[in-house]
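Each structure below appears as C-alpha cells.
Where a number appears in this text, it was derived from the coordinates with a stated rule and is not lab data. Note that the structure is predicted; figures quoted are calculated from it, not measured. Cβ atoms are built from the backbone, for glycine too; each structure is taken alone.
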Structure I
Amino acid sequence: MIRPLKILIIGGTGLIGPYVIQQISSRFSGAEITTLNRTGWSYFSERCVKADRNDVASMKDALEGVCPDYLIDMIPFRKEDAASTASVIRSMRPEVPVIALSSIDVYSAYARLHRTENVELQHCPISEDMALRNTLGAEGKAYDKLHVEKAYLDTLENAAILRLPAIYGWPDTRRIEHYLRPMLEGQKTIQISMQRAQWRFSRCLHKNAAYAILKMIEAQQTGHRIYNVAEEVVHTDFEWCQKLADLSGWKGQIVLSDEREDDIDFSQNFYVSTEKIRAEIGFKEKYDPDEGLADSIKLYAEGRLETPYRQCY
C-alpha cells in the first residue's frame, strides 16, 4: 500500500494558501495536509496546528507529528522566520524538501525602482541569475525576503525558492482598487502620470501562483532551486487600467498627465523572465488571468469589500 503524501504548510490561510491546499488535494488522492498558523483556522478538510512558527518547541512537535514529505513556507517575511524554521528542519529532518515563497523585490532593480541603492538601470526581463539588492528593501526588516532566501539556502540541502511578483485575485483588492474604485463610483476620467503609464510590472493570479507550488511538488526536485513565477504577458500600468475598464464596463477616459512621482524611478521597468520554471518543471498558467481578474472585479462591484480577509500573519 502506498503511503499518502504528507504536506506541512506554514501559513496557508491567506491569499494563495487555500488554493495550494485545494490543488494538492485534487492532484494527490488521500494527501494528508497540515497547516501551521497562529489562529487554528482551516479552510477545507486539512488538519490545522495552532502554533507560532518561531516557537521552536511548537515547530519540533509539528515536524515530529506530521513527518512531512514536503514543507511549504507561505509566510517567511523576516530573516528570523526562515532562520528559526530552517534550523529546526536541519536538526530533525534535514532531507525534507522545503518550498519557500519569496518575492521579485530581491532583485537590484527593486532597489533602483525605490531609490534605496545607487545602481545602474537593470535590463528586463530579469532572470534568476541577475543582480540582487545589497541592502534592505523599502519595507525594512519586516519584509526581508533577501535574507529569508539566504537563511534557507545556507542551512538546508533541499530548498526551492519561488520569487513571486504582485499577486492579485479575490479577496485581496490591493492590485485593482486604485483604478477600479473611481470607475465603479462613476468617475468620468482617471488620470495617470506619463511616467507610470509606460511602466511595466510583473503580476500573477493567485490560483496560478498556487499551481506553481503544485508543479514544484510534482517535479520532485532536490538540491537548491530558484524560480521566478509570473505571467508571460506583462502589462504597462496604462494597459492594466484599460483592462480593468474593459472588464468592468467602464466607459470613461484615461488621461495622461505631466505629474512627476519622484519617490519612484519609473524608468526602471520591473518584470521578470519565467523561461526557467516553464522549461524545467513545465509550469504554465492553468487558470485564465482575465477570467480571474473579471471574477475579482465582479465580487468587488457586488459590494463584498467587507468580507473578512483572513490572513494569519
Structure II
Amino acid sequence: MIFHHWTGLPESARGATLALGNLDGVHLGHAAVLAAAHQARPDLALGAVTFEPHPREHFRPDDPPFRLTLLPAKAAALAGCGARLVVALPFGAELAAMSATDFVEQVLHQGLGARHLACGPDFAFGHRRGGDVKFLRQAAEARGIGLSIVPHLADGEGAISSTRIRRLLQEGYPERAAALLGRPFAITGPVTHGDARGRTIGFPTANIPLGRHLEAARGVYAVRATLPDGRVVPGVANLGRRPTLGGDPISRLEAHLFDFAGDLYGQEVSVALVAFIREERRFADFPTLVTQIKADAATARGLLDA
C-alpha cells in the first residue's frame, strides 16, 4: 500500500517499524536496512519512508535522468523485501524547507507514529541536510522511538550503493548490477508507436521511452519482458538512438519479444536487461543492419537459454 503524505493516515498505517532513505533501486544494502527494521520490532508492521520525486530531481531538475526505480517498481521491490506499506513523501519546496527537528516531530512522530526506525550510516534529512544519524538518534530517543543504524553492506569491490550500480549499468555490466540489486535492472513504461520498420523484416518491437530511468550503456541486450498479464517473455532489445536509421534525438528501448504475437500498444511493460551483447554502432546500410539483428537475436536466445 502506497501513501503520499504523512497526515491523515489510517491507524493501520501508523505505528510501524520504518526503513528510511531514498531507496533508489532497492538494492541489497536497502534490503539489509529493511531487515534490520523488522528484526528490531518483528511485532510491528514493516514499512518504508522514501521521497518522490527523488530530492536530486527537485534540486537539480536539469540533470540527466538517473533513476533505477520509479515509484511503482520501487514499491513492488520494497514489498518483495517484506514492506507492508510505503510512504512516498512528496518532495518539494515544503519538505525541502522543513527543519530536521520538524521532520522528526511532524512527519515521523506525529504523522506516521513511528515506533522504530532503521537507516544507513549516511542518512541525512531536513533543511540543507541538517539532520544526521547522531541527531536522529537523539531526537528519536527523546520521543520513545527506537533506531537501528545499519552499516553499509559491502562485497569485495566495496560498499553496495545506487551510485555504484548506476556506474556498472552505464559501463555495460548489467549482470554485475543485477548481483547488487538482487534482480536485473528493468525499464518499465508504456509501449509507444514507432516507425514499424522492424515488422518489415520479421522483428516487430515494443518501443518503450526511457523517461526518468537511467540510460544504461547504449547497445544490444538479451532481455526478459514482463507483460501486463504477468507473462515473462525472452527477447532482444536495442537501447539507443538508431544511428543507422538516421539517428533519434533521445534514446529509447526497442524490444523484440521471441515467439510473441500480440498488441501491446499503450500497455505497461517491464523490460529487464539480462546481458549486454554489443555496443550500438552505425552500419553501412540497412541490409547489413538486418544481418546483424538476426545474429544478435540468435546470441540473445543462447544467453537466455543458458
Quick one: mean count of other Cβ atoms within 10 Å over residues 97-104 came out at 17.5 when computed from one of I, II, so which one is it?
II
For mean count of other Cβ atoms within 10 Å over residues 233-240, which of the structures I, II scores highest?
II
If relative contact order in percent (Cα under 8 Å, 6 or more apart) computes to 21, which of I, II did it come from?
I
Tell me which structure, out of I, II, gives 20.1, 68 once Rg and Dmax of the Cα atoms in Å is calculated.
I
Quick check: -10500 is what I get for helix-only ellipticity at 222 nm (-39500 (n - 2.57) for each DSSP H run of 4 or more, over all residues; to 500), calculated from one of I, II. Which structure matches?
I
